[in-house]
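What follows draws every value from the coordinates through simple rules; no lab data is involved. The shown structure was predicted, so the numbers you read here are calculated from the model rather than taken from an experiment. Cβ atoms are built from the backbone, for glycine too; each structure is taken alone.
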Structure I
Amino acid sequence: MTTAGAQAPADRWYPWRRALEGALAPMAALVLAWLAFTLFLLLLGKSPAEFLDLFWRGAFGSWFSLQNTLQRAAPLLLTALCVAIPAQLGLVVIGGEAAVALGGLAATAAVLPMLGAPSLLVQLVMALAGMAAGALWIGLTGWLRAKRGINETIASLVLTYIGLALFNHLVEGVLRDPASLNKPSTWGIEDRNMLGPIPGTDVHPGLILGVLACVAAWVLISRTSLGFAARVTGGNIRAAQLQGLPVHRLMIGACVLGGACAGLAGMVEVAAVHGRANASLIAGYGWSGILIAFLSRHNPLAIMPMALLLGGLGAAGGLLQRRMGVPDATVMVLQGFIFVAILASETLAGRIAWFQPRRTET
């Protein structure tokens, strides 16, 4: 029994059990998703073992395939942060797809009048313009939530469709290059202003930017008073308000930071891949970023391996389609199974007794 006036000592193993729960949840979700997908393949008359073999070869089996995977993972690192950073405050923001497209468009439009300037200056302006556009668009979601009480998930989804419509209107209208006949595009940024690959590879530097952004986000969230305030707000918004925390500014700021990351992803896609803004920017990076953020449980460091996994699925898609004779959408089916499984696993978070804190009786 606990003596009167004395407090039972805390459970010193709780932080380890909590970390274990955080690691097991996405792993269990991946296993469940694979089991469901295995049944799906068997119904199609396809071999799950062959699927795994081709996935490995197409994603990681050679230096060429690994580079392709890293190339596809680069924007996913940034779009996942668009979800993970606001999630620290309990916000579910799913508008990264529009932020990527508008970020790429803004980056292109901002430098068209200054194409004769030094390349480094052009690239810097592109980065700032792309981040500003993404920050403004996702920041609007945060403002609607903080100032008007509008659900951020609905607001970000609606703003995604508005943003994509605005993107198409501008690309096919006032910013369209008349020479782009088959695929409407803006004028190009010129080859000399393109971002070159990382030395010794064919991977563009967006991968480095994404990794640095994930590390910086982790430091901000885990090692600063601002990150602590965000986590307190996400845990109990009423308690945060009673403690005098600037809840509304934290919400808007988190959305602005997340949107800036997605906008930077759009800028990199233009400056390192496409050379101009067109419909190729709407490639599903924002939607995949949602899945990666949930798989990582909104941990910026865990985003990196999860982005590699989803990038590998994208890289292996063509090989799977050719060798197994399955539709290209089969990879999307697997992603759908993963998303449903991770959502189901989240409902068990904090409900399994073994992972809960305990008090030792004295």
Structure II
Amino acid sequence: MLKKEIIGLMSGTSLDGLDIAHVEFISENNKVKYKLMKTSTIAYPTDVVEHLRNVNSLGIDAIQMLNKKIGVFFANQINIFLSKHKISKRNIDGIASHGQTILHQPENGFTLQIGCGSTIAYLTGINVINDFRTLDVIAGGQGAPLVPIGDFDLFESKANSFLNIGGFCNISFKKENVINAFDICPGNLPLNHFAGILGYDYDPNGSLAKKGKVNNDLLNSLNSIEFYNKKGAKSLGTEWLDKNFFTKFSKDENPENTLRTICEHISNQIIKCLNDHRIDSVFTTGGGAKNDFLISLIRDGYDGEIVIPNEETIDFKEAIVFAYLGYKYLTNASNTVSSVTGAERSLCSGVLHKPGY
């Protein structure tokens, strides 16, 4: 029997903060079980959020400073978390950090997640694994999605597919016993953007969208975006969103109508994906799983069962899975799936940072 305790860190493109998950993994007879020990979500400082929202306008020096600042923030929050829950650092085998994505251009051979791993390692005194995506991109992959290996290793009994509605929406499922996974469409990123115009950080339960009316011309324009016709491994990033999605919107559009239209668009794309692939049930997590209006739209058009777990799993599944990717790295096992990312081979991906003392 092999046991390891990992701290998983997830900070998504929605910029809603840092998720911390303390996870115990036990491997016995070639099967891995997990136990979620403690969790916490901490909002980013306001100045960090503003820098991240405007990262495209920052110079190299400013990005390096932000990389260090986020690393310090992560390290401080881990230390507070461990102290609060009386968790000994000696019991923690590693910290697995997703980092904050600021560039994702696999077609150009790179992806970048900031949150300095060496800073986190030194300030916590714990080994850190981060930069999980780069090696896959070097091998010709998308560097995404990385969650499917955790979906099927840890949650396979829950449903036969897995949908995450985060900043972007992604799906994983098996076809002829081969894992398929890809980004479907934007998710909370544009919803949060237009909710912000109305003075909200996000649209609670989809109540703002529910008040709006669908702009059918806009909906047809969004649904005709070329990305949705692409087959195989594919992933989305904020650069794509700025270039191909936000350019569709008029400044004169009523924000509630815009939110309603985006919800219709997201539900259209998710329903099409689920029904086209004849998926019977879908385990749904991420912030969008709490958007009652969006979920109701998906239910109206989807032929199968939507499984929504408890709130802790909704909020922390990706942090749990990144902890699992760290566990796989530390046990020298592949933590990427080439059939998912499009890379030449599955890899043990990540970069190890030691405290140095």
Original post:
Out of I, II, which structure matches 2.5 when distance in nm of label points 7 Å out along Cα→Cβ at positions 28 and 156 is calculated?
Top reply: I
Original post:
Suppose you compute relative contact order in percent (Cα under 8 Å, 6 or more apart) for every structure in I, II: which one lands on 37?
Top reply: I
**OP:** Taking Kirkwood radius over Cα pairs in Å as the quantity of interest, name the structure among I, II where it is greatest.
**Re:** I
Subject >> Structure from which 23.4 was derived, mean count of other Cβ atoms within 10 Å over residues 268-275, options I, II >> reply: I
Subject >> Of the structures I, II, the one that -11000 was derived from, the read-out being helix-only ellipticity at 222 nm (-39500 (n - 2.57) for each DSSP H run of 4 or more, over all residues; to 500) >> reply: II
